[in-house]
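Only the coordinates and a few stated rules stand behind these numbers; no lab work does. Here the structure is a predicted model, which is why all the values come from computation and not from measurement. Cβ atoms are built from the backbone, for glycine too; each structure is taken alone.
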Structure 1
Amino acid sequence: MLILASASPRRRELLSQAGFTFEVHPAHIPEDPLPGEDPIAYVTRLAREKAQAVFEQTAQHSAATSADLAVLGADTTVTLDNQILGKPTDAADAARMLRLLSGRSHRVITGVALATAHNTEIAAEVTAVRFLTLSDAEIEAYVATGEPMDKAGAYAIQGRAARWIPRIEGCYFNVVGLPLALVSALIESRDRGYNCSPSLK
């Protein structure tokens, strides 16, 4: 049994798109970065903590044996100059983030973890994203739509912000919230019964 430890509708849609059958059990853990924590270390730690928390809860209360259980955790962040830009706290914070991203390239990093009875495999995907220069009016209008409010970096590449992104380098699905090729490698290696040991990119 595969479980997605995330409440994100985007991750649920992407995992379904890739052809996986799964249940959704969101994890509830603090998501604040540790002092001085590197962005890749931050997202992989959160992905691991989410996967392991839901694995432990499910193994205790599910009729399925833990040997048949696999829990996928994921966390995505946006970084600029090694600064972590998570989900905005309010409209003003969203506008601040968009002003920082305007006219520059940034990185989107997703950490993924697959917890099983044997171990927890972790990996990360990094995509570079280029933003056009945004006017204050464009930022204000975009924030007013509400789209930025639950997104790392305060934008959705699959939404209205697409018109400001002329190019990316790397996995598009990573920017949406779940790097499908990397996740598939983790899940399929578990199903084949061996460890593919994906590297942290």
Structure 2
Amino acid sequence: MKRKTLDVSELPTMAFGHRDPLWWGVMLSIAIEGSMLVLMTISYFYVQDRVDPWPPDLPARSLAIVGTIEMALWLVSCWPMHVASKSAIKGDLRGMRIGMVASTAIGVAGAVLRGFEFAMLPFRWDAGAYASCVWGLLVIQSTHQITGLFENGFFTAILYRGPIEQKHRSDIEVGAPLWYFVAAGTVLTWAVIFLQILVTRRAT
């Protein structure tokens, strides 16, 4: 019996976007990590509804200002990451290098500010319900930041040291949504924690 065969030799060896299995893995990872951030946010407002006054130990306005600058840096870093992603699809090595270096450098600056935020908190993580919620949300989101920075740093090193393989273009392209997720998480923590500090301080 003669078996039918399918010639796939001319199909592309790599793909971008939703045609890449890695893209789906990243989307699922974002869904999982995003669910954790949402649950932490819900916990924050759950505790807020049962604690009066809230927040019981209001941090200084300067902390919220640092948090606002940090959020702005992460949002700005999304543009060079977008450039790197589009350059990866086109095979533009120079564009990938510029985008990755710029986004990583801006992200590092944001992560340094996050370190200052932890140092400026006027309470330990176990000082009370409010302290635990604030520390928990910041620590989880900081983990996402650090993970994104390490990944960007790894692929940036490959772009400069080589060897650069075709699959690395796909890796950089799918890394962009993960970077955007980190930036979105930074906006969420700002809206939940730092915006409330700014509003409350202004009212007092």
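Some observations on this one:
- Of the structures 1, 2, the one that 14.7, 52 was derived from, the read-out being Rg and Dmax of the Cα atoms in Å, for residues 70-181 alone: 1
- Looking at distance in nm of label points 7 Å out along Cα→Cβ at positions 78 and 134 for structures 1, 2, the greatest value goes to 2.
- Among 1, 2, structure where FRET efficiency 1/(1 + (r/R0)^6) of positions 118 and 142 (r between Cβ atoms, R0 = 41 Å, to 0.05) as derived comes to 1.00: 2
- Computing helix-only ellipticity at 222 nm (-39500 (n - 2.57) for each DSSP H run of 4 or more, over all residues; to 500) across structures 1, 2 gives -10500 for structure 1.
- Given 34 for relative contact order in percent (Cα under 8 Å, 6 or more apart), calculated: source structure among 1, 2: 2
- Among candidates 1, 2, the computation of Rg and Dmax of the Cα atoms in Å that gave 17.2, 55 used structure 1.
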